[in-house]
Structure 1
Amino acid sequence: MAKTVESWFEGLEPQQREIANALKALIEQTGPALSCQLAWGFPCWSGNERIFSIAAYKDRCNLQLFYGAQLTNTSPDRIEGTGKALRHVKVRSVEDVDETVKQIVAEAIRLDATNPQRVR
């Protein structure tokens, strides 16, 4: 298990690393004031509360959305899951990090700034 955010990214397979780095760049560009640290073994970005994490799978990375349930109406075709709060976007290639994902990221950051929800 990775000990640092950097070692988590370094430990990924090349395709996973490419996708995860694209998501990381988008999050950091959209929310430059967010902090990032490992939580539950994954890199997690926080503002007032946790907002995002990235989970790597064999064929994709998931952008985990801690405000996902509130964002489902924003993009029901991309946000998946049935959790009380946590939902995810499956990202199978760098091309999947598109305008819709950019809007989801921006909206999640806005929700954290205006109506922070504690992660349980």
Structure 2
Amino acid sequence: MLKKIATDKAPAAIGPYSQAIAAGDFLFASGQIPINPANGTIEAEGIEAQAEQVMKNIGAILEEAGVNYGSVVKTSCFLADMADFAAFNSVYEKYFTEKPARSCVAVKELPKSVLCEVEVIAYLG
């Protein structure tokens, strides 16, 4: 059975998708960008500040699903510029201390011209 996961502590979807879907023992969260859920704007400037907001958004979705960062088994990270890799990692490693499997790629452009986006898969069991 599929269950939609939604919280007002993370940005609402800006398209035809859900914040996350629980499917069996796994949570599949849509990519999070650095939108402040309180007002729907991007306030953070620079890769570190944007990555911090992304991680807060992910944390809110995980919490709504009843888990935390330690339950994440896989992340997919998207950067607007691979030159931001080290700075992004300095924020990422504060949250994902269990070191889940990960992909990290640079892309041509991200929604709303942000610097990073992260999606996660977490184990709910």
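Can you tell which of 1, 2 yields -0.40, -0.65 when log10 I(q)/I(0) by the Debye sum over Cα atoms at q = 0.15, 0.21 Å⁻¹, for residues 21-60 alone is derived from it? Going label by label, the one that fits is 2.
When distance in nm of label points 7 Å out along Cα→Cβ at positions 37 and 69 is computed for each of 1, 2, the one that comes out at 2.6 is 1. When relative contact order in percent (Cα under 8 Å, 6 or more apart) is worked out for each of 1, 2, structure 2 gives the greatest result. Of the structures labelled 1, 2, which one yields -11000 when helix-only ellipticity at 222 nm (-39500 (n - 2.57) for each DSSP H run of 4 or more, over all residues; to 500) is computed from its coordinates? It was calculated from structure 1.
Read-outs throughout are calculated quantities, based only on the coordinates presented, and are distinct from any laboratory measurement. Not measured: the values here are computed from a predicted model. Cβ atoms are built from the backbone, for glycine too; each structure is taken alone.
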